[in-house]
Structure I
Amino acid sequence: MDHNEETVKLRFFNKDYVLLWAGQIVSAIGNSIQYIAVMWWIMSHFSNSQSGIVMGLMFTFSVIPMAVIGPFAGVLNDRMSRKSIVILSDFLRGLLILWMAYLAYTNTLTALLIYLISALMGIGGAFFNPAIQSTIPNIVSDKNLTRANGLYQTGMQFTQIIGPAIGGVLVGFLGPFFVFMLNGFSFIISAGTEIFINFRQSMANRQNSNSFFADFKEGFKFLYDQKLLFWSMIIVSVLNFAFSPLDILIAKQIKEIYHLGALELGYTVSAFAIGMVIGSILLSILPEIKVKHNFIIIGAITTGILYAVFGFAPNLLSFLVIAFLMGSALAFVNVLFQVIIQRIVPDEKRGRVFSVMLTFETMFQPISLSTIGFLSSTFSNVIIFVTLGSVVTISSTLFYLVPGVKEV
């Protein structure tokens with residue numbers, strides 16, 4: 001029985017998918033709790049004019065590794081055991097977060113150390129993310145791929161609902177040290193569950209005698225030849241440029257415009273995640289959507305319009321409603337686009353293609369984060385929200401010009 005025949009017969013809720021899904025939920029909960037803790041720590045230790053810059057640089061250092069080493073990590077994902085890569089990435093990132101906990105406990109956590117830890121975490125993510133995205137099509141049948149991605153997205157976003165809210169409470173009562181400890185152990189627990197997963201990776205890549213750079217070139221050529229993927233990647237890169245500073249802008253809106261605290265910041269992040277969960281649940285229970293491109297494009301345009309009006313929200317309640325609606329629309333974009341990629345790209349090239357796409361989609365994020373971090377100390381949130389939302393809206397309409405988009 002070959003790999004494809006085995007995959008077709010896989011049940012949706014099989015051991016490997018459940019373990020992968022559960023392990024990522026555990027680490028994602030810890031990560032979303034820490035997310036609030038780190039941002040609030042920065043805003044508590046720096047002035048209003050400096051906090052946006054520090055947060056921007058922190059996020060910048062976290063995405064630089066993806067832009068720099070992402071394609072090479074993708075080649076290794078196709079040449080080596082993805083299982084080993086996933087386990088090692090989670091375990092080492094857990095140790096990094098525990099180190100951050102120690103620094104917070106000893107009051108020696110500085111901005112420079114946050115940048116360093118963010119960069120090292122980004123390196124782990126550069127290897128981990130394409131490995132996971134490449135694996136899902138191998139452990140569920142093709143007919144359940146949309147449902148599997150929808151449920152996976154549901155789980156990840158559900159953690160964003162409870163995580164930030166819990167994070168706001170824990171930071172307020174126990175401080176960042178406890179939150180960092182919790183996140184560090186969550187990564188290590190996730191690594192433990194991944195030991196028992198059969199990744200069902202195609203062995204064709206193990207028999208490949210091509211050089212490392214030949215494999216890299218082959219992955220890029222495949223992506224370039226697939227015009228639907230190539231031009232979609234270019235447009236998504238622009239969208240990511242506009243979306244990158246969203247968390248910085250939300251944090252500043254909560255603290256400096258509404259004059260509220262970490263708990264309310266957690267509520268806002270949770271509202272966005274609730275919207276993502278609702279959209280993802282719909283995709284996991286609805287019949288297969290045959291014509292996906294309309295849902296992707298309309299969802300992206302809707303997200304851009306909501307982004308543009310974010311800064312006009314007069315109070316926290318309206319801010320939460322907009323965040324919820326944005327999340328709902330974005331869920332359709334993310335899940336359906338992921339399914340299209342997984343179906344087009346064969347397993348032995350999937351790591352390279354996913355990594356190249358992630359690289360292009362993130363390579364402009366450091367520029368965006370740094371720029372908006374500095375501009376946020378000069379321009380109002382309203383101006384920045386309107387500008388970036390307009391970029392998203394206009395860019396999303398360009399999807400209709402992508403060759404072959406109306407066939408998916």
Structure II
Amino acid sequence: MKTQVGIIGAGPSGLLLSHLLHLQGIDSIIIESRSQDYVIGRVRAGVLEQGTVDVLKESGLGTRLEKEGLEHHGIELLFDGIARRIDFPSLTDGKAVTVYGQKEVVKDLIAARQAADAKLFFEAKASKIEGLAEGKPVIHFEKDGEQHTITCDYIAGCDGFHGISRKAIPDEILTVFEREYPFGWLGILAEAAPSSEELIYANTSEGFALHSMRSPTVTRNYIQCAPDDDIKNWTDDQIWETLNRRFQRNGESFHLNTGNIFEKGITAMRSFVTEPMRYEKLFLVGDAAHIVPPTGAKGMNLAISDVRVLAKALTDLYHDGSEEGIDTYSEKCLRRTWLVTRFSWWMTSMLHKFPQDDAFGHKIQVAQLDYATASLAAQTTLAENYVGLPLDL
């Protein structure tokens with residue numbers, strides 16, 4: 001096979017990149033090791049920044065998003081039994097976020113690519129990348145027991161943290177920055193109406209909790225737990241009891257709407273950044289280059305920002321012969337990556353209980369939350385980061 005851009009990975013970043021390139025008349029092939037059902041069924045992020053929503057709508061992917069997405073104009077921060085709201089529109093010139101699950105974004109993207117007869121191969125496992133140093137990239141993959149190759153001008157590695165793309169870059173070229181957090185998130189999906197119109201972030205003396213939602217009938221809740229905890233240790237009743245305890249407020253009764261828990265699991269937390277994000281004709285995109293803890297709701301949004309930069313760079317190259325975009329891809333993306341990594345780290349540090357924390361540490365967190373929710377300047381900083389920094393930094 002031969003194409004202009006070979007894309008490894010059919011998550012949101014790989015699919016969106018192929019879609020945006022198609023709109024500019026640039027050919028691509030996507031290979032994905034998992035099945036289509038698996039890719040659609042993965043439960044991941046659910047909060048879209050204003051800029052992400054704009055990109056999806058501008059590229060013709062906004063029909064279901066506009067109909068089914070839940071636009072949110074703020075979040076609530078709960079600490080020491082005190083609940084305070086951050087109002088996004090008043091602090092960010094009218095911006096908001098939209099709750100629309102990653103699996104829904106993937107559904108829309110797959111439908112768009114298939115409607116355009118895209119070269120999209122599921123259950124096609126990439127095994128090796130060759131020819132980068134020689135400027136002649138080739139992707140080797142296996143499909144239905146047979147070996148195949150894709151010769152391409154450029155490769156977009158959209159295959160996540162465990163994919164082969166980053167590993168194709170020589171070790172002496174890469175610098176890795178990483179921090180593992182001493183806790184994880186126990187997450188559930190439940191058949192229960194949301195108990196709040198907006199997300200609730202709770203800092204308590206026993207740990208963090210988050211109340212979120214996926215639709216008017218499905219809620220997504222999280223509990224801070226040990227990173228090596230076993231989900232079998234948690235009964236449904238224990239989960240609901242812990243959540244209700246962590247969401248209690250001073251002087252008022254608060255109880256979550258409960259229902260059948262149809263999915264639950266534990267996710268470890270880490271910050272991870274790779275520099276550079278380009279090597280020769282290979283570009284790292286999304287989780288292949290960076291991972292942030294989910295506290296700031298940034299993972300998919302950061303990947304889509306990468307895609308937007310790369311799609312424009314490749315368009316400028318193929319349409320105008322300009323290499324400026326591809327030459328500055330890593331620099332541009334890394335600037336935003338570190339800004340987002342800082343925000344996600346800050347939210348994580350402020351809201352979670354750390355093993356080394358004593359009473360003093362907890363009081364400092366409470367003071368941070370007090371300032372972040374009482375000062376107009378601090379509220380603005382939180383709000384503008386949460387709804388998304390400008391796409392063109």
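Odds and ends about this structure:
- Which of I, II yields -27500 [helix-only ellipticity at 222 nm (-39500 (n - 2.57) for each DSSP H run of 4 or more, over all residues; to 500), calculated]: I
- Each of I, II could give relative contact order in percent (Cα under 8 Å, 6 or more apart), but the derived value 30 comes from I.
- Highest-scoring entry among I, II, by distance in nm of label points 7 Å out along Cα→Cβ at positions 37 and 157, is II.
- Of the structures I, II, the one that 19.9 was derived from, the read-out being mean projected area of the Cα convex hull in nm²: II
- Comparison of I, II - label where distance in nm of label points 7 Å out along Cα→Cβ at positions 93 and 117 is highest: II
- At a computed 0.35 (FRET efficiency 1/(1 + (r/R0)^6) of positions 21 and 253 (r between Cβ atoms, R0 = 30 Å, to 0.05)), which of I, II: I
Rule-based calculations on the coordinates, nothing more; no lab input. These figures come from a predicted structure and were not determined experimentally. Cβ atoms are built from the backbone, for glycine too; each structure is taken alone.
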